[in-house]
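Structures incoming, each one as structure tokens.
Where a number appears in this text, it was derived from the coordinates with a stated rule and is not lab data. In this text, all values refer to a predicted model and were calculated from it rather than measured experimentally. Cβ atoms are built from the backbone, for glycine too; each structure is taken alone.
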Structure P
Amino acid sequence: MITTYLLIAAFAYLLGSIPFGLLLTRAAGLGDIRAIGSGNIGATNVLRTGNKALATTTLLLDALKGTLAVVWVGAYGHHGVFVAGLAAFLGHLFPVWLGFKGGKGVATGLGVFFGLSWPLGLVCCAAWLLTAFTLRYSSLSALVAYAVAPVAAWFVAAPKTALLALLIAALVYWTHRGNIARLLAGTEPRIGQKKAAG
């Protein structure tokens, strides 16, 4: 049993650690995405290259790896779906290929939620979109969506899903600690606005 869970965790971690933002921007001839903007490998920083299609593709692929990790394990009726979801999320945050310096996990976490409970995924995406369209802050949109996630999971999914959502939300808030400081200081860039390096 322990071996099975370890194999599930390893598979999901490796899937989650694929740095799509970095790979896509390099393939498009845009160089190393870590050298611009926030230095992050996620879709928001890819958007700062001015390539909306590439940013959208990064967003979808980062989410898809979270969903696939959960769905693949769930297809076998195995209870390791929660291990798979967390491992895929951690893989995105701490990819071994990039010295354990990855993204902030917003898209991958949402992908995990969709894999575990599509209503939960929809609720979180709706919270993100509503905040993004009204206030134009990607980071604040993520913070709102992940504040909603554990509560929504409690009502539309299983208690175990709510616990996982709470853990993932805590990690998302931790990865956004710099954004939170800038939001409080009024210096956080809005969606589509370029951010100076550093």
Structure Q
Amino acid sequence: MVEVRLGVAILAAGQSRRFGETDKLTARLHGRMLGEHVAQTLRGRDFSMAAVICASDAHPCAPVWRECGFDIVVNPDAQQGMGTSVAMAARLAMEAKCDKLLVALADMPMVPEAFYSSLILCCDSPASIAISAIGETRMPPAVFGSDHFPALAQLHGDKGARELLALGETCPCPPEWLVDVDTPETLAALESGVRSPS
């Protein structure tokens, strides 16, 4: 059986503008920093490339990211938007000769490990894309086959990968799994166990 080389990139270079003055990834959720949750969920998998793409290698979450097996990769263009981080992730995946790339967001702490596994299985060829979905709404996390790495590597600004997301096979899941923590109110709702729209 041919070994499939899987890469993962956790995007953690956002500007947290809607959260206020605080770096939201350092806010506490269920006893640990928000930015640590996704790395903890994904730790222990056999990744050929595993990176957290962030704005500084001195980020307070960095020790836990490294402990979970992730390299810290600084995006010097982070202020230009998420597209620059996705592009960096794709270039890392190409350098590591990955067959597919899981892109996760550090501010989506509620995605269970089993759902990441489902996405990875759903992306079953170099031409495949597997996308998380709530109804008709498509969003990360997502897994891209290697045919898409060159296009991802050209992304910039806030454009992200929306056009490619529109082409992918959707993997529906409960809305509470895909809560994106953009505001203190959303974080407080998660901490208290109350369902909140993000």
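I have 47 for percent of Cα pairs over 18 Å apart, for residues 37-100 alone, calculated from one of the structures P, Q. Which structure is it?
P
Can you spot which of P, Q the value 1.8 was calculated from, given it is distance in nm of label points 7 Å out along Cα→Cβ at positions 109 and 125?
P
For structures P, Q, calculate FRET efficiency 1/(1 + (r/R0)^6) of positions 85 and 117 (r between Cβ atoms, R0 = 25 Å, to 0.05) and state which one comes out highest.
P
Of the structures labelled P, Q, one was used to calculate helix-only ellipticity at 222 nm (-39500 (n - 2.57) for each DSSP H run of 4 or more, over all residues; to 500), giving -22500. Name it.
Only structure P yields this read-out.
When distance in nm of label points 7 Å out along Cα→Cβ at positions 69 and 141 is compared over structures P, Q, which one is greatest?
Sorting by distance in nm of label points 7 Å out along Cα→Cβ at positions 69 and 141 in descending order puts P first.
Between structures P, Q, where is distance in nm of label points 7 Å out along Cα→Cβ at positions 77 and 173 highest? Walk me through the numbers before you get to the answer.
Details: P: 3.8; Q: 2.8.
If we compare distance in nm of label points 7 Å out along Cα→Cβ at positions 77 and 173 over P, Q, the biggest value is for P.
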